[in-house]
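Q: Listed after this line are the structures, all set down as structure tokens.
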Structure 1
Amino acid sequence: MSQLSGVLLNSVAGITLQQIPYPGSAQSMTDVLAGRVPLMFGPAATVWPNVQAGKLKALAVTQPRRAAIAPEVPTMVEAGVPGYSAGIWMGLLAPAGTPPEIVDKLSRAANEALKSKEVLTLMEAQGVDPLGGTSAEFAQFIDDELKKWDGVVKTAGIKAR
């Protein structure tokens with residue numbers, strides 16, 4: 001996701017950042033902290049302790065809304081990159097053909113759980129902001145994300161292995 005976030009930034013901002021593929025954010029963090037690499041895209045839970053310690057400067061969050069873990073950090077759009085959105089998301093899915101009443105029941109239960117203090121505390125500790133919503137909204141979101149990232153991958157000429 002970090003590499004694709006950079007590819008998306010190149011595309012929407014009309015710039016050319018040199019991509020350096022890393023197997024994970026811990027390795028890229030090491031090089032950014034050492035000054036060998038000027039910037040990185042990384043998950044909040046990984047980078048935020050170094051921001052709080054003054055070792056990194058958070059420039060922007062890549063999701064559409066400011067992050068609860070860092071409300072003072074602007075979004076990419078607020079920082080001057082219109083059309084940029086690259087959040088990591090998770091969702092609850094059921095097998096195709098699951099009866100609508102079961103899907104609705106699961107959706108209601110998940111949305112209620114996202115309101116509980118216990119769940120919110122655990123999510124916040126990981127830098128995750130809950131969204132919730134209906135199954136139809138989530139289906140549309142997934143469809144939009146697949147179309148966006150398919151375009152990014154094609155534009156960048158990234159090939160599946």
Structure 2
Amino acid sequence: MLFTDLADSTERAAAVGDERWQRMLDVHDEVVRTAVRRHGGRVVKTTGDGVLAVFPSASGALYAGLQIRAALADHDLAVRIGVHVGDVDRRGDDVSGVAVHVAARVMAAAEPLEVLVSDSARFAAAGEGFAFDQRGSHTLKGLPGEFALFACSGRDAS
């Protein structure tokens with residue numbers, strides 16, 4: 001799963017005004033939909049200034065996340081992205097389950113312009129050549145225990 005959230009969206013909306021902010025949201029939505037589709041995923045829902053998308057593979061979510069981050073930065077939009085791998089329950093076109101909450105909390109822990117991933121996502125993408133930087137163990141709001149989180153900085157150059 002992949003969650004996105006535009007960083008400082010309330011401040012940006014107030015600074016640029018409703019009409020321009022709407023255009024910026026439209027750019028976000030188009031960039032995300034294109035990247036998700038390109039990497040085999042499906043946008044489940046929008047969250048106002050973000051989306052939830054599901055993928056058949058962790059590497060697809062990571063490729064999409066890296067593409068989204070780069071494309072939105074070209075439009076002067078900073079995005080936080082969280083990626084997690086876990087079981088989900090399908091509810092019509094929607095998804096639910098603890099893993100969805102974990103993915104949302106991973107995204108909330110990300111810094112602007114960061115693709116933050118859970119250990120399960122990092123492990124699932126092993127062998128695909130992604131480079132990860134440790135971000136330590138985190139307590140995620142409402143969830144028991146601690147979670148090891150990693151920033152995906154792109155593809156490993158080696």
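Q: Match the computed value 0.99 of Cα Rg over 2.2 N^0.38 Å to one of the structures 1, 2, and report its label. It would help to have the intermediate numbers written out before the result.
A: Details: 1: 1.16; 2: 0.99.
Label of the originating structure: 2.
Q: Here is a further query. Upon calculation of Cα extents along the principal axes in Å, for residues 18-105 alone from the atomic coordinates, which of the structures 1, 2 produces 37, 26, 21?
A: Numbers: 1: 54, 30, 26; 2: 37, 26, 21.
Structure of origin is 2.
Q: Consider the structures 1, 2: one of them gives 2.6 for distance in nm of label points 7 Å out along Cα→Cβ at positions 58 and 82 as calculated from the coordinates. Say which.
A: 1
Q: Can I ask one more? Of the structures labelled 1, 2, one was used to calculate mean count of other Cβ atoms within 10 Å over residues 34-41, giving 18.5. Name it.
A: Computed on structure 2.
Q: If you don't mind, there's one more thing I want to ask. If P(r) over Cα pairs in 5 Å bins from 0, in percent, for residues 74-137 alone is calculated from each of 1, 2, which structure is the one that comes out at 3, 14, 20, 18, 16, 14, 9, 4, 1? Mind dumping the intermediate values first?
A: Numbers: 1: 3, 14, 20, 18, 16, 14, 9, 4, 1; 2: 4, 16, 22, 22, 18, 12, 5, 0.
Value 3, 14, 20, 18, 16, 14, 9, 4, 1 for P(r) over Cα pairs in 5 Å bins from 0, in percent, for residues 74-137 alone corresponds to 1 out of 1, 2.
Bear in mind these aren't lab numbers, they're just calculated from the coordinates by the rules spelled out. On a predicted model such as this, the values are computed, not experimentally measured, just so you know. Cβ atoms are built from the backbone, for glycine too; each structure is taken alone.
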